[in-house]
Structure I
Amino acid sequence: MPSAGWITVRVAPGSRRDDVMAAMFDAGAQGVQELGDALITHVPEQDIANAIVCAVLAVSDDARADTEPLPNIDWSEQWKQGIRAQELGRLAVVPPWLVSGRDPARTIVIEPAMAFGTGEHATTRGVIRLMQRIVRGGERVADLGAGSAVLSIAAAKLGAANVAAIEIDPDAIGNAEENVRRNGVDDRVRVIDGDAATLLALVAPVDLVLANIISSVLIDLLPAIGLALAHDGHVILSGILASERESMLRVVRDAGWRVLAEDSEDMWWSVTIARP
């Protein structure tokens with residue numbers, strides 16, 4: 001997919017790297033690449049890029065940030081050079097050009113596109129690892145901020161009976177639907193365009209909620225998630241920086257949740273929670 005009109009934001013985070021990373025997400029970054037000491041994101045508008053720069057400078061006195069137009073590159077071809085199969089317990093996330101010879105029942109085939117979720121990010125891997133401890137077959141699942149629908153497909157491959165893949169970004173919907181069809185789970189996974197807080201009530205009750213979103217959004221969604229969850233249901237939260245672990249644990253426990261399992265990789269943390 002060509003990148004016409006996109007802006008690159010390159011950040012030297014200084015001494016408060018984790019705070020700078022969190023500020024970038026809060027200001028509108030949908031993903032951040034760590035390249036050496038630099039943090040890099042790509043955004044579709046200069047206003048968003050400017051907001052990220054301002055947010056970074058506000059939280060770190062010794063940070064530096066600059067922006068530049070992103071060259072018109074076919075990123076689907078560029079990604080092919082770096083994307084590899086991700087082996088995650090009983091499942092593997094694999095691009096189409098590496099799928100030959102694999103068992104379709106345990107293989108999630110994802111076509112790289114601008115939608116978030118190829119299995120290359122630690123937050124995606126964390127949710128898939130935690131999910132395998134919960135999904136036994138027949139569950140009703142809601143995947144909030146589904147992106148490429150990789151987590152929805154994983155739930156279906158593990159045996160979930162019904163999955164609502166909820167995504168508010170219209171640019172991600174077509175890619176998610178294509179991935180669902182490619183993986184042969186369109187009889188169990190529905191891609192739904194809309195706001196998670198609103199749609200949760202319409203797909204409730206569910207046995208499992210998956211939410212791989214930035215921590216501030218997760219906190220706002222917790223009340224709606226609680227109302228949508230069936231008795232003995234579970235929630236997997238991800239997209240949380242490891243530096244935010246203690247504060248997030250306080251939030252979920254103060255809201256009456258109990259922590260069942262945790263997963264950490266690199267600077268990211270994921271958690272499974274349930275009601276008492």
Structure II
Amino acid sequence: MSIFNGKVAIVTGAGSGIGKGLAEELARRGTHVVISDINAERIAAVADGIVKTNGKVTASTLDVSKYDAVKKNIDDTVAAYGRIDFIFNNAGIGIAGPAKDFSIDDWRKVIDINLYGVVYGASIAFPIMMKQGFGHIINTASIEGLVPMPSTVSYAASKYGVVGLTNALRIEGADYGVKVSAVCPAYIKTAIFNDSKMINIDRQKLLAQLPDWIGITPEECANVILRGVERNKAFIVVTLLAKFIWALHRISPNFVIWIMKIAWRDAKKKGVF
């Protein structure tokens with residue numbers, strides 16, 4: 001029997017991409033999913049789809065950069081269902097461009113959503129799960145939370161923060177029955193590449209550098225993530241590319257940084273930046 005059957009899971013950023021894939025797959029496995037997204041139309045469409053397949057779902061709009069809103073979402077879930085079995089702190093955005101061109105508002109927006117959104121969800125859910133004596137917090141980071149990459153410096157900073165938070169919280173939660181995992185995907189075929197703000201970047205040339213074969217769909221990603229949750233993995237690294245880059249970085253961080261420098265210079269020559 002699936003460990004997700006009959007359980008309650010919160011999924012943020014579930015209006016599209018990885019969050020949508022997770023919400024749909026969890027519902028298929030018998031989980032009551034409490035889904036949210038900042039985009040009201042998208043989250044309503046996802047909820048409708050789950051209902052049509054006889055899944056159990058509660059949906060709302062949510063800005064994860066607002067602490068009080070995140071707390072209300074979690075408190076309402078506990079009040080309604082008596083517990084939280086899983087929380088997927090998944091909502092995130094990206095802003096791409098040369099670091100020299102980022103405004104402080106660009107930095108704040110990425111950090112507020114990608115890092116503080118996870119901090120809020122994790123910090124509120126953690127003591128609830130400690131009191132329960134069970135629960136699993138799953139934080140969506142990125143391969144960029146393990147390996148530095150150019151052109152998305154604020155994104156990398158936020159995702160490195162998510163990985164550090166997750167690892168430290170995993171240690172503290174172990175004696176209380178609370179599990180904590182970091183999800184670190186590479187290229188997933190989601191709307192983030194079209195939705196993200198691009199600063200002094202040729203979007204089409206950038207996307208042309210991402211060959212289709214290196215990516216997987218959000219649905220495939222969701223299944224990999226849930227397998228990792230079943231196994232209580234500390235790092236759920238998604239795609240072969242991500243696993244290869246991470247392994248190489250652990251062997252020689254300086255070599256990977258050298259490769260990234262070459263890739264950055266090549267992209268500038270091609271007019272991407």
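Taking distance in nm of label points 7 Å out along Cα→Cβ at positions 105 and 193 from the coordinates of each of I, II, which one would give 3.6? Comparing all candidates, it corresponds to I. Looking across I, II, the calculation of helix-only ellipticity at 222 nm (-39500 (n - 2.57) for each DSSP H run of 4 or more, over all residues; to 500) that yields -10000 traces back to I. Looking at distance in nm of label points 7 Å out along Cα→Cβ at positions 137 and 153 over structures I, II, structure II comes out largest.
Looking at mean projected area of the Cα convex hull in nm², for residues 25-160 alone over structures I, II, structure I comes out largest.
Using the calculated result 7, 29, 36, 22, 5, 0 for P(r) over Cα pairs in 10 Å bins from 0, in percent, pick out the matching structure from I, II. So the calculation was done on I. Can you spot which of I, II the value 0.4 was calculated from, given it is distance in nm of label points 7 Å out along Cα→Cβ at positions 9 and 65? Considering all the candidates, the number was obtained from I. Source structure of the calculated read-out (distance in nm of label points 7 Å out along Cα→Cβ at positions 201 and 249, 1.7) within I, II: II. Taking relative contact order in percent (Cα under 8 Å, 6 or more apart) from the coordinates of each of I, II, which one would give 14? Structure I accounts for this read-out.
Every number here is computed from the coordinates shown, using simple stated rules; none is lab data. Nothing here was measured: the structure is a model prediction, and the numbers come from that model. Cβ atoms are built from the backbone, for glycine too; each structure is taken alone.
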